[in-house]
Structure P
């Protein structure tokens, strides 16, 4: 622990460095490469502890350290690990190994370099349970609805009316992707304004949540992830989410309850389709049907003086079987639409690129109507 502040930093870095097979999973050699490098860093006391996760073809580095949010040391360590993993993926000829990192050299921070970054610094409580969630085949704003339900909806989170510390509510930092500006809205006071924005998931993103009573950090969402399409950088957000639980925060059970409804998210096949977000245990995070449906996993940890005790597979629970069945039914329904909306997402990068190619091919065959 940091002798000056006593605070611990929890960092979650995610990247797509190459899929096995296609976009389904991540090869064991990739995961082992990340584990070996993080193990060496822990032995050298660069970091406190680590765990490596995967959801579909995305890998996640879960790291505890005492260097604070945005640490160049930790970001560069993560960058070098992702670069090493990409080299392994290239050797194995894994799919899309060139997509996960936009720049060839580290620029001081992982933000906007390709990987997703979610970080939070806080003093450990007597008991510090956290849940780290990763999703795959999702687009921008996948967390908006569940984060709203966890921190602002008493029908989901009873603690909002029963826990004295939580009755003052939470504040939400919201990013406007169009203007690259942020706003902080407090619930329940500004609940309607919050909903008016975050319902437009393609533009407004919840990025952080704080407790109103003392501004204590409660949740954070990773920054945007990018990929290269037709030589241009385009958003392909498959973010991570960190949530602190219990004792003045929503319980672990209230956090999980928000995912009992398989809400619709954009992304899925080629980043151009909408489908239900299916909560699955670790071993079922292998989206094969039309590269989907979109998946989410949840890893529960107890933090103990910087050590990650866990993970517990939070969705490995038969009470989510009905949610998974419902997601499968929604998948059947949406897939029957084929290339038509609402299954095909409007104005996705893939759609814009493909329609531009079609229009170029058709040339001047369009004629004005009389």
Structure Q
């Protein structure tokens, strides 16, 4: 049996960040993941200055061998209409490729890695968990995304209302040819966001150097392919993207932050998309994943210093303080229509687009980074 203080299931940003923080404090941590890194991960992929500070990321060192696209503005609008450009006098975000970013976080953690190994068994033995019959740890942290096996093992059936918070997305990221680069006017400095008419989702096109990322996501959506096809045709008709882009879009799902998932079992925590922590306004999940990993590490360290405390209770209190639950409105038809009309009017103004839609909902500019 390999013995560890903590086993984290999932090597994405939440799990790697939690492991990195714990390892720095002398905790014996391991990460289990069914993938071999680097691995492809569908995601629009940008991080704000707050995330960079929380991760203590050296930008110059990171960009030496990896994609790091400075973003100084956005183009926003509704699908089918011309977008509005908003410029900043500073870099407000950075585009990253998840294949590179996740691998960098995982390797930097410096912990024991069990890669290419899915979670096959999880059994309780006295005060410890036995994982895959060869790993033991008193604490297991689920960080494997929306379909995390730890979350599915311990949370049971979701409340019916949770379906309305589920986001389905389809996207593609590819390296452009010379001809495609010449045919693509999208500037890497400006991410483009185009909202659905009912405001239940949005599409995007985002250039990261020689790579182009195109996708569309919607909350509570079960038939996404047709809308994604229509969005791609809109971009082509506007001349925003080349006509010969790959047609193999990849799907994924995650849950917006309503009431977070919790594992009702001793010695088990859920973080990141496993807990359903994505921001309900923008759908952004990287920052909540990283911050939940930092908070989980803080909870574990607090309990090591005081054995009378329970990690689940400490983590729940920290999460409610720093990543509070939201209750997205679920209006009836009349109220929903009025809200959409008001939102469309507001989104046509420069002030609302800049200070609410972008600064507040997407960049979270007023919320300071977590402190170590």
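Values quoted throughout were computed directly from the atomic coordinates according to the rules given, and no laboratory measurement underlies them. Owing to the predicted nature of the structure, the values given are computational and were not obtained by experimental measurement. Cβ atoms are built from the backbone, for glycine too; each structure is taken alone.
Quick check on the output: 20.3, 63 is Rg and Dmax of the Cα atoms in Å, for residues 20-195 alone, derived from one of P, Q. Which one produced it? It must be structure Q, since only it matches. 0.60 is what came out when FRET efficiency 1/(1 + (r/R0)^6) of positions 76 and 348 (r between Cβ atoms, R0 = 35 Å, to 0.05) was calculated for one structure; which of P, Q is it? Of the options listed, only P reproduces it. Hey, distance in nm of label points 7 Å out along Cα→Cβ at positions 92 and 316 derived from one of P, Q reads 2.1; which structure? Computed on structure P. So if we calculate percent of Cα pairs over 14 Å apart, for residues 268-307 alone for every structure here (P, Q), which label has the highest result? Going through P, Q one by one, percent of Cα pairs over 14 Å apart, for residues 268-307 alone peaks for structure P.
When Cα extents along the principal axes in Å is computed across structures P, Q, the figure 62, 50, 36 traces back to Q. The maximum of mean count of other Cβ atoms within 10 Å over residues 124-131 over structures P, Q, that is, the highest value, falls on P. Source structure of the calculated read-out (FRET efficiency 1/(1 + (r/R0)^6) of positions 252 and 292 (r between Cβ atoms, R0 = 25 Å, to 0.05), 0.85) within P, Q: Q.
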